[in-house]
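In what follows, structures are represented as structure tokens.
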Structure P
Amino acid sequence: MRVFFNFLALWSLGVSLLFAVFDIARSIAQLRLVVTPFLQSLQDYLPEYLAAFAGFIRQVFWNGFWDNWMVPVLNMPGWFLFLVLSIVCFAVGTIGRKSYAR
């Protein structure tokens, strides 16, 4: 299980770097700081999947969960969201690891 979480942490870190490179390229092109929220990226590139996911969340949980919890989290910059996910997965992947150093 630790290998899976460490792999997921590495994958999330890679996605975070991709989003950071995209934001840096947009910032250079527009000569100002541009930070794209992850929700906006989803709306631009995968609107039907976002609508289906929102419908699923509203069915499984209450309607306020999507509006009060998911939307603020998804409005974070994509690089930050995946960086936090990477740190959490790395922490979970290293919990319980025995140290043999003396």
Structure Q
Amino acid sequence: MVYIEYELLEPNKCRVIFQMFKPERLSEERKKSGIMIDSIPAPEEGRGVPSLFVNPETKELWYEYEPLPEPPLYLPTREGQMQKEIDDLKLLIAELIAGGAA
């Protein structure tokens, strides 16, 4: 059994904010703040950043996923900045050549 606590977002939709896999360590008073469930499903790989939700009436659990942030195109290092400047110059040269040929 797993003990969870949650915050209400909508009727029948709550975000899980606390999970305890050894609920016997919790006080009886604390256990009144949440619910016991059989198990927590694993999130799917590669779908983004998972957030766990529960319907407290049915004890149904599900994940919703936020997209992963895009990695920076250029690293914030001296070499990364130099590569960005080179790429910018290549683009400028290509635009000048294309404009000059027209």
Structure R
Amino acid sequence: MNVMLFATAFFCIGAGVAAATSFRAFPWLAGKVVRPRLWGAGYALFGAVVLYHAVVQLVRVEPSVELVATVVTTVVALAGLGMMGVAQRVGGGSRSPRTGPGATD
């Protein structure tokens, strides 16, 4: 389990740094991500949180410190996910026809 956490963490950090420095996202996200630097920074932040949790599995940490660190990493993970969400294009699908008052045919 810990090997998977470390692998995921290093992949996220590496891909995030690569996206932030090269101004490119993954090919399957190229049409959706409009701000690759912001997306890469968010992805790297998320990877740092995963790396923290992988290290905590190996090292004994005092419960009160672990509680505070878990709250901080949760906020950082949500910030990273928020950055990735803001970096993507909103509403890529087709628009539904307008109905209701003021709609034209």
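Remarks
- Entry that produces 32 once relative contact order in percent (Cα under 8 Å, 6 or more apart) is calculated, selected from P, Q, R: R
- Which entry (P, Q, R) yields the derived value 2.6 for distance in nm of label points 7 Å out along Cα→Cβ at positions 13 and 85: R
Values quoted throughout were computed directly from the atomic coordinates according to the rules given, and no laboratory measurement underlies them. All figures in this text were calculated on a predicted structure; none of them were measured in a lab. Cβ atoms are built from the backbone, for glycine too; each structure is taken alone.
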